1. If distance in nm of label points 7 Å out along Cα→Cβ at positions 264 and 312 is computed to be 1.5, which of 1, 2 is the source?
2. Computing mean projected area of the Cα convex hull in nm², for residues 72-183 alone gives 7.4 for which of 1, 2?
3. Tell me which structure, out of 1, 2, gives 47 once percent of Cα pairs over 23 Å apart, for residues 128-223 alone is calculated.
4. If volume of the Cα convex hull per residue in Å³ is calculated from each of 1, 2, which structure is the one that comes out at 149?
5. One of 1, 2 was used to compute distance in nm of label points 7 Å out along Cα→Cβ at positions 336 and 360, and the result was 3.3. Which label is that?
6. I have 4, 13, 14, 17, 19, 15, 9, 6, 2 for P(r) over Cα pairs in 5 Å bins from 0, in percent, for residues 144-199 alone, calculated from one of the structures 1, 2. Which structure is it?
7. For Rg/Rh (Cα atoms, Kirkwood Rh), for residues 40-239 alone, which of 1, 2 scores largest?
Structure 1
């Protein structure tokens, strides 16, 4: 992908408008998870070290778009956390306030971009107002790059110059490597509904050597194969799709599982042809994991998205945790994405051994499905 990168632009003496993804959980007015803030720091520090004056903007939650600051969705707690991490005072302004400043601070924040009318509709006037704030626009919010909003896409069209930040570029590099490296490549996909991942499954089954399905995705395929899955979660509306999917030799659906009639009770191991009417599938069985181990161990590239069992319950966490261990024990380049997947890797204690962890949700899925991301397309158009 041809777009301008941060290290390819001159920063000295310039003002910079940075779009970060700082949509972090807030509890009692305090940031409860600093992951996205910490991952924004390399780009922020790079810009500040070049002597630029920096304006940071981000969305937070889903406020009403009415040009009014709503305290529940204010970026104030994020700014406080950033002050501690950077060890410097940072002022938080509304858009109109920062437009009226005669001299920019060394670093400042604009309030939640979703407060402003026209953000989600990619309004031209709002896009121009944002673009006029600085000499250079830096897009670093991969997680919102699939949204054609004023603060992610429209602003690029009207900026004097625009480039990708360090995090955005790292995300695109890692995910592109997964898509393009087809040697012994595998995907491990879990989750509840196969209907939400049809595009992803179709794309990965074309580009990768094997696609292992777990959770509700696998259950729907098992029903399509003619098995009675008892009270297990599956999607009847996706059975026609699943019947075609299982004809693909790249698709792997484990046939040995752990079932129970109550998620609070320990389960039993059984083949999928021996599930009782009152039982549900809650995890993949050790026997199935033994069969999958050589596939994972010999993989050159591994993409993991979604737990393969009810990992929140200790009785049914083993399958997902063992998958996590197999991934980091392999020599393959590993990428994982999705909040539940990150939680599973953290629970397994392997998060630091995954080669790349994507904090994006929808953008991660859409990119892997082969869809174009509006913000990235705008950056590419900027150099043409």
Structure 2
């Protein structure tokens, strides 16, 4: 199971990863090492060599999709403060920082948000013991975070202006035996598939949770569960609305921050009520939700800004459930906030993986014209 290496095969400093191949990628962790070694997501630096261990797969990268929270942080950091373009994002600075992160860490992991994103590419080589079922030439989207994926960029991101989450790129990435990837379907625009797969864990978990509520209510002859989605016009938010409806939700409420998003979402019929509110404002959100029928049984947090934890608690009915999908969530703030409000709510962390999540999300986008239209409008924009 262990493929021996020499210092010349390793990174420029001559490090050689310790021990045999690990299904979870420990053999690719360069720092920390020894007794302090961590899993790849928590590691400071990964080994990005193209040479494979037997259980690995190498992907030739053509597009990175940066996590929304990560890109927002980078864009805000690099807004110009002076001159005629004051307030605009300095795309060159964003690109330079992404390149520096990848070069230093061997992966794309924003040091502030801790998040990464995912990628689109073509399978270039498959180790003889890989269990992923991929073949050379497959077009795939990785369904594990860039924050734990060994990544090397070779084109300096020359085709990216730094002004969007989708990043044209040339380079390679490595998948471990416990990684997840999905073959891109032929019937959809690859860019659309990438957007859907980036958030495919959200609708799958929402369908599961709302379905449980709906079944329990049906058994007790209660009403259908109400569902609130913070960030309902976004990628994960719109898919969550569609999934909740399919799973048996009754009243569906979507919260958006701006009138333009409300105008985009309302005509789709994905939500029964579309309200405009700042999801960071406890009283503002509570008033908006009250105007749409009151606190909901299930609240889904899909916004990528911090400070939404306690407002989400206030907007959720006693005995309800909150699902946090945002990488900007402070789970200490969520837990302590619920305690301080004497809120009897269950809190779930959307970890991005539910068995069958990619296939479910792709089928949802195929059969729901409303949510597909929202995604396609993003491509046109």
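1. Working: 1: 1.5; 2: 2.1.
That value comes from structure 1.
2. It traces back to 2.
3. Numbers: 1: 47; 2: 44.
It traces back to 1.
4. Working through the options, I get structure 1.
5. 2
6. Numbers: 1: 4, 13, 14, 17, 19, 15, 9, 6, 2; 2: 4, 15, 20, 26, 24, 10, 1.
Attributed to the structure labelled 1.
7. Comparing 1, 2, the top value of Rg/Rh (Cα atoms, Kirkwood Rh), for residues 40-239 alone belongs to 1.
Coordinate-derived values only; no laboratory data. Just so it is clear, the model here is predicted, and its values are computed rather than measured. Cβ atoms are built from the backbone, for glycine too; each structure is taken alone.
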